[in-house]
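These are the structures, in structure tokens.
Each reported figure results from applying straightforward, stated rules to the coordinates on display, with no laboratory input. Predicted model, so just to flag it, every value in this text is computed and none were measured. Cβ atoms are built from the backbone, for glycine too; each structure is taken alone.
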Structure P
Amino acid sequence: MPERGETRRRLVETTAQLLQRQGLNGTGVLEVLRESGAPRGSLYFHFPGGKEQLTVEAIDYSRSVITAWLRKSLDAHSRPGAAFADITERYARRLERSGYTLGCPIAAVALEGTPLSDNLRRASEAALAEWEELLSGYLAERGLGADRARSVATAFICSLEGALMLARARRTAEPMRAVGALIPALLPGS
């Protein structure tokens, strides 16, 4: 029998995966239970706030995974253009491997859930703010002024999320690679 923490972890991770594939409205609690292998009563035991609480925790989990994923590229490259190009290329390959089925779980929740739930809005905003802060901090450390660093970080996140949408719709990673080719032009020393 799985430990209490293990069941909770499986529910959160499964929800995050389903959000990537089918968005918030396409992810139901019965599907989360079935996919995670968790017992039926476990969802409300672990998440008395129901789907909303589970989704907030899945956003927090996804935020930490994606932050680590971004850091990997930033830590591997001292030049901003190379780091941002690496992020987009890694994302392009991930999309191709998934058959263009995996989106951004944060974007899905932000688009579908935030008009209805302030908790989902705050969780989505916190994730996006963390990524913006990480990227702008990296750029500022490399000589970009604070305002310019924040603007470029914001533009990159917007471009990445937009490219993801186009890539999934067109079933090609070319929009992602276009971002990877254009964003470095905004960066010094690229």
Structure Q
Amino acid sequence: MRLNLILFGYMSLFMQKCYNLMITGKVQDISFRALVEDIARLYDLRGFVFNDLDGSVKMVCCGDNGNIADFLEELKIKGNLRGAHVDDIESEEIPFEIYLPQRFLRLYTDDLTDISRKLDKGNDLLGDIKKDTSALPEIKNVLNSFIGEQRDHNQSMKEHNQRIDEHNQWMKEHNQRLENILVKLAEK
């Protein structure tokens, strides 16, 4: 009986399961769906992923139970490395067979509302850039002044290094004279 339970537990890791998933956090407008698609294909999962208007990413995902758990864990890790931030993953097992494409797909749901939202976000970013560029002439003056100071400093360092080279040459000649004197003293 115990062996059957162990085998059943082991086999359940490899049974095909399907889940309805919702990922919330900073998961839109950063190529998160492409990441989901790439990782899902690595784990040989079937299903699809799409952006929802509520700001979440939703998907239907089918595959070996263990692969799905590993897929979700890797998605959190790699998503955070790419600038996403997964706050929560809600999952609900789908208790019936669902017909899905053989390869995991990213659905394009950029309807007019979503496109309008993205354009508004882009316009806001462009406005911020315009505000930031108003200081460019002043920054240019500061940088030119700094470059001028660096040129002066470099010229001073060049002259200083030349004096050091001359001093080192003089010390070499001086040391040679002292060595000659020591040799003559040693001969006496």
Structure R
Amino acid sequence: MDVRTICLGLLSKEDRSGYEIKKLLEEGPLGHFVDASFGSIYPALTRLTEEGHVEFRIETQEARPDKKTYSITSSGLTDFHKTLHAPIAPDRHKSDFLFVLMFAEHLTPAAMSDLIDQRLAYYEEHIAEITAEVDCDTTPGPRFVAGHALAIFGAAKSYLENNRHILEGEALRSAAGSIATEPQDADLGTLGE
């Protein structure tokens, strides 16, 4: 989903500043499957304002810069509804973790075990966060999305726990193979005898 649509969606629920949108993407349930930087959120909000899909008001804050709070307009809501009804692209899963695992034979056994332990801790942390989010929201859409995320993280955690021996075994085999193929130091005292 593009950043423009993400902003319209979040503003369809309530008025927000660009900073608040970014925080929701970092810390809220959307952060598990949507990514947008400040460098993309603010230009999107500017374009949406120019198109008449959002408007903003300036709020004065004590000891801080003024804050722009954006709200969606009726044309913005219409545009958002059109986007929701348009065909969507297939999901793409990007993962640095899976990329590293593609080259498991290059990791030491200790590095492999550490990597797996870190990922399992990551899954546990996110499962706890999502569970707390589910308990706070009673509307069907966010509850369903949180439940879906719990199913994915739970399955990934279970798969990794049940199959870590494959990766750790590969790291051990690779380490043993590299030791066997390294040239051995010759005993210089026995050469030529």
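When distance in nm of label points 7 Å out along Cα→Cβ at positions 70 and 166 is calculated for each of the structures P, Q, R, which structure yields the highest value?
Details: P: 2.1; Q: 7.3; R: 4.3.
Going through P, Q, R one by one, distance in nm of label points 7 Å out along Cα→Cβ at positions 70 and 166 peaks for structure Q.
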Check the numbers for FRET efficiency 1/(1 + (r/R0)^6) of positions 86 and 134 (r between Cβ atoms, R0 = 30 Å, to 0.05) across P, Q, R and tell me which is largest.
P
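Suppose you compute distance in nm of label points 7 Å out along Cα→Cβ at positions 94 and 126 for every structure in P, Q, R: which one lands on 2.1? Mind showing how you got there, number by number?
Details: P: 2.1; Q: 4.0; R: 1.4.
The correct label is P.
Looking just at percent of Cα pairs over 15 Å apart, for residues 30-117 alone, which of the labels P, Q, R belongs to the structure with the highest value? Write out the running numbers ahead of the final one.
Values: P: 70; Q: 60; R: 76.
Structure R comes out on top.
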Candidates P, Q, R; percent of Cα pairs over 25 Å apart computed = 56; producing structure is R
